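Engineer: Structures given as structure tokens follow.
A short reminder: the numbers here are calculations on the coordinates, not readings from a lab. The structure presented is a predicted model; accordingly, all values stated were derived computationally and were not measured. Cβ atoms are built from the backbone, for glycine too; each structure is taken alone.
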Structure P
């Protein structure tokens, strides 16, 4: 992943709020990721590293920053 992409992710994490989490489109995309059959653990690790997983799933905290 390019540095500017990571920077954009980190700069916009604040947009992940209750409204974002409750949006059916976002829920569907997240479930699609989990069902993709791809390297899900790596994707979840990246989401955690960049502070997205904890914002999307507050139960995981904001360990990524």
Structure Q
């Protein structure tokens, strides 16, 4: 849980004050979501119990989120 809190805290600092430009789902069950902010920062969150393969081939663990540029 501490790792997730640290990750979310870092993402909050990166997105704070930035306008949300879009939000959508990357899987039909809507458990993997992506948000794009002004400046091009994209945040992907995996709420599922399965890993998700990001477009660059990196694995997003279940219950985690990651910033992409």
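Engineer: Can you tell which of P, Q yields -6500 when helix-only ellipticity at 222 nm (-39500 (n - 2.57) for each DSSP H run of 4 or more, over all residues; to 500) is derived from it?
Structural biologist: Structure of origin is Q.
Engineer: Given 25 as the derived value for relative contact order in percent (Cα under 8 Å, 6 or more apart), which of the supplied structures P, Q does it correspond to?
Structural biologist: Matching structure: Q.
Engineer: Where is mean count of other Cβ atoms within 10 Å over residues 32-39 largest, in which of P, Q?
Structural biologist: Checked P, Q; max of mean count of other Cβ atoms within 10 Å over residues 32-39 sits with Q.
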